[in-house]
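> The data blocks that follow each hold one structure.
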Structure 1
Amino acid sequence: MFDTGLSAAFSRKETPFYYYDLTLLKRTLDEAKRAADPHGFHVHYALKANFNDRVLQCIRDVGFGADCVSGNEVKKAVETGFDPTDIVFAGVGKSDKEIRYALDRNIFAFNVESVQELLIIDRFAASSGKIANVALRINPNVDAQTHHYITTGLNENKFGISHWELSDAIETIRQCGHIQLIGIHFHIGSQITDLNVFKSLCVKVNELNNWFDERGFRLQVLNVGGGLGVDYHEPDINSVPDFKAYFQIFADFLERKPNQEVHFELGRALVSQCGSLVSRVLYVKNGIKKNFLILDAGMTELMRPALYQAYHKIEKIGVPGEVPEADLVHYDVVGPICESSDCFGKEVLLPRSERGDLIAIRTAGAYGEVMASRYNLRDELRYVYSDEISR
């Protein structure tokens with residue numbers, strides 16, 4: 001990915017920084033749209049994956065809506081130019097202030113996660129003289145076959161309304177005068193690579209769609225969430241997910257009733273591969289058992305490896321062609337933060353490196369920048385965009 005010209009351009013920049021390949025981002029967005037449009041599917045981008053201004057502008061321009069999980073994400077979407085009628089607001093713990101703000105902006109819908117939340121939204125909508133659209137987020141008890149920290153659709157998870165609460169939920173809706181049930185919402189987890197999981201989700205959605213229909217609720221929207229995974233191991237070979245196969249699953253197995261819309265909330269799949277964290281080697285520490293590359297980027301810039309033990313491909317930038325085996329070294333690639341968990345990868349096979357070498361940590365466009373912190377009083381993040389680079 002990083003040719004000689006790009007390496008030379010990077011060498012003039014202060015590190016660490018996030019590099020965003022906007023050409024790849026736009027290609028990914030276009031392919032997702034081309035795969036979704038023939039089925040009439042609606043895509044909302046999950047801002048929690050990345051809220052970089054330039055990234056959001058590209059997503060807005062392709063015509064996708066916004067999926068938000070905080071009041072500030074709703075505000076960011078509005079300020080970036082997303083149409084409020086294409087904004088949905090999810091989250092298990094919406095504050096009063098956040099609900100009021102979203103109501104004032106006339107967003108498309110709230111994805112509601114508890115019976116109590118229905119009552120709160122109804123009360124605030126009544127005080128504003130409005131009718132709030134709501135979709136019930138239902139916990140379908142589908143195992144996403146992913147990391148236990150990022151699964152969200154099991155009975156043991158905090159998210160959504162459980163099956164045994166649905167009767168109470170629809171009774172509450174009938175009693176509330178300022179909310180309108182427009183749909184049901186699901187999200188079973190993240191970084192899902194086995195598409196059969198989505199077939200299982202479709203079965204659950206079909207059952208619940210019929211359950212609501214039998215009780216007099218003809219739903220406008222089936223929101224099946226997101227969760228499509230990406231290839232962290234081969235980011236250049238598989239730079240764009242197979243959106244066609246993903247959407248085809250729902251086209252084949254979801255039983256839509258007349259005029260029902262199907263909505264998706266994709267995040268990682270749209271933005272992961274366009275972002276890389278670029279860092280410099282500060283020090284090389286060679287020992288008897290371990291060799292360390294100490295970078296100027298740390299867990300403060302990219303939290304996923306420390307939080308999830310997540311894998312990211314690590315590359316030395318500016319290496320032409322194949323490297324002889326004798327010039328390859330196993331390194332533990334670590335950062336400068338005063339925590340032993342500040343490690344990007346152990347026993348990573350890289351060309352022999354030295355102080356000042358540039359290192360890229362790939363597939364960092366999702367849950368990278370957004371999870372950054374100022375721990376250890378680190379500098380603010382820096383950014384470099386592909387359209388600003390002169391090779």
Structure 2
Amino acid sequence: MKRCDALVVGGGPAGSTCAWRLRQAGLDVVVLDRQTFPRDKVCAGWITPAVVEALELDLEDYARERVLQPLRGFRISLMGRAEAAVRYPQPVSYGIRRCEFDHYLLGRSGARPALGEGLESLERSDGDWVVNGRLRTPLVIGAGGHFCPVARHLGARPGSSEAAVTAKEIEFEMSPEQARQCRFRPDVPELFFCADLKGYAWVFRKGDWLNIGLGRQDKQQLGRHIDAFMAFLTDSGRLSGDVPSRFHGHAYLLYGDTPRKVVDDGVLLIGDAAGLAYAQSGEGIRPAIESALMAASLIASVDGAYGRERLQPYVDQLVRRFGPRERSHHLALHGLLPETVKRGLAARLLASRWFARRWVLDRWFFHVDQAPLRV
């Protein structure tokens with residue numbers, strides 16, 4: 001039976017970042033993922049300067065063989081109403097393709113990959129965990145997203161009692177003719193909020209790649225809103241030509257909605273497995289990266305003592321960083337305004353450049369008031 005110092009279940013940004021830091025601390029780390037990399041991972045996919053700094057990314061090196069689209073503005077509106085065009089003097093984010101980004105981070109981590117293998121069994125034995133009957137480790141880190149099997153082991157019940165956000169999106173490489181006809185600028189993604197303020201859609205061009213999606217908390221209404229959004233894009237002349245019709249779905253928890261248990265003896269959850277996506281925007285990459293760095297720092301400091309009490313400070317760090325884990329009444333990003341505010345006023349506010357920049361973007365999406373993480 002093989003052994004490692006820590007097993008990370010899930011090779012996405014959270015898992016690979018945690019593995020990267022643990023390898024820097026001298027631990028022998030295995031990353032287990034049921035998919036092989038590079039994998040097909042559809043995501044609107046933009047990373048803020050805070051993520052670039054936390055990951056110590058060399059953007060020039062990264063961009064040599066991968067998509068890295070500087071973003072210098074956004075267009076925001078209530079769907080079908082007047083829009084606000086916001087511009088920044090410098091890149092405020094960078095568009096990436098998740099299949100490339102995740103593959104890069106996993107390769108950089110230095111961890112031993114165990115790809116194409118899911119977590120089939122997790123058993124306690126003499127203070128260690130035995131995984132799939134062949135790997136022994138004192139610590140299992142769950143980083144497998146919303147449906148992470150380690151989170152299930154700790155009591156999470158995805159798809160039942162949890163109030164998850166569900167999104168569907170497509171990402172495809174445009175033909176030369178589609179690229180010429182495309183009205184969307186690569187450096188200016190567009191956000192379209194649903195009329196009931198319970199969801200938003202986006203169109204994001206990354207060079208010759210186009211990403212289109214929509215997310216809502218009421219899963220049963222998602223298909224209807226996707227159809228209406230695609231019809232809106234076509235009828236308004238924003239989209240023309242053949243577009244793939246097969247949307248890919250994914251789900252995630254907003255921070256505070258149905259809080260999950262994140263630590264136990266020899267077990268710890270990070271990223272979407274822990275339910276850390278920002279309530280104001282649904283964005284999960286920055287919280288995933290930061291939770292991974294906090295977890296790795298604590299793990300490296302306890303000298304192999306991974307009891308629940310020794311791992312509890314990680315939970316306290318999450319609260320200090322992201323706030324009390326109180327349940328939000330609804331998806332905060334989809335409840336941008338108090339329920340008493342009428343749609344007409346909502347449309348006017350979202351068409352205001354000042355409101356769009358200061359509140360929607362700077363506060364809810366980019367969290368510019370939050371200092372960089374120091375661990």
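> With Kirkwood radius over Cα pairs in Å, for residues 214-309 alone as the yardstick, tell me which of 1, 2 scores highest.
Largest value of Kirkwood radius over Cα pairs in Å, for residues 214-309 alone: 1.
> Quick check: 21.9 is what I get for mean count of other Cβ atoms within 10 Å over residues 94-101, calculated from one of 1, 2. Which structure matches?
Label of the source structure: 2.
> Which of 1, 2 yields 211 for volume of the Cα convex hull per residue in Å³, for residues 110-197 alone, as computed? Kindly include the intermediate steps, with their values, before the conclusion.
Numbers: 1: 97; 2: 211.
Matching structure: 2.
> Which structure, out of 1, 2, was distance in nm of label points 7 Å out along Cα→Cβ at positions 126 and 174 derived from, given a value of 6.1? Mind showing how you got there, number by number?
On the way: 1: 1.8; 2: 6.1.
Comparing all candidates, it corresponds to 2.
> Hey, another quick one. Cα extents along the principal axes in Å computed as 63, 47, 37: which structure among 1, 2?
2
> Can you tell which of 1, 2 yields 0.60 when FRET efficiency 1/(1 + (r/R0)^6) of positions 206 and 222 (r between Cβ atoms, R0 = 25 Å, to 0.05) is derived from it?
Numbers: 1: 1.00; 2: 0.60.
It must be structure 2, since only it matches.
> Thinking of 1, 2, which structure, once distance in nm of label points 7 Å out along Cα→Cβ at positions 14 and 318 is computed, gives back 0.8?
2
> Comparing FRET efficiency 1/(1 + (r/R0)^6) of positions 86 and 142 (r between Cβ atoms, R0 = 41 Å, to 0.05) across 1, 2, which structure shows the greatest value? Each step should come with its number before you reach the end.
Values: 1: 0.95; 2: 0.65.
For this comparison of FRET efficiency 1/(1 + (r/R0)^6) of positions 86 and 142 (r between Cβ atoms, R0 = 41 Å, to 0.05), the top structure is 1.
No lab work stands behind these numbers, since they all come straight from the coordinates. Everything numeric here is computed off the predicted structure, so don't read it as measured data. Cβ atoms are built from the backbone, for glycine too; each structure is taken alone.
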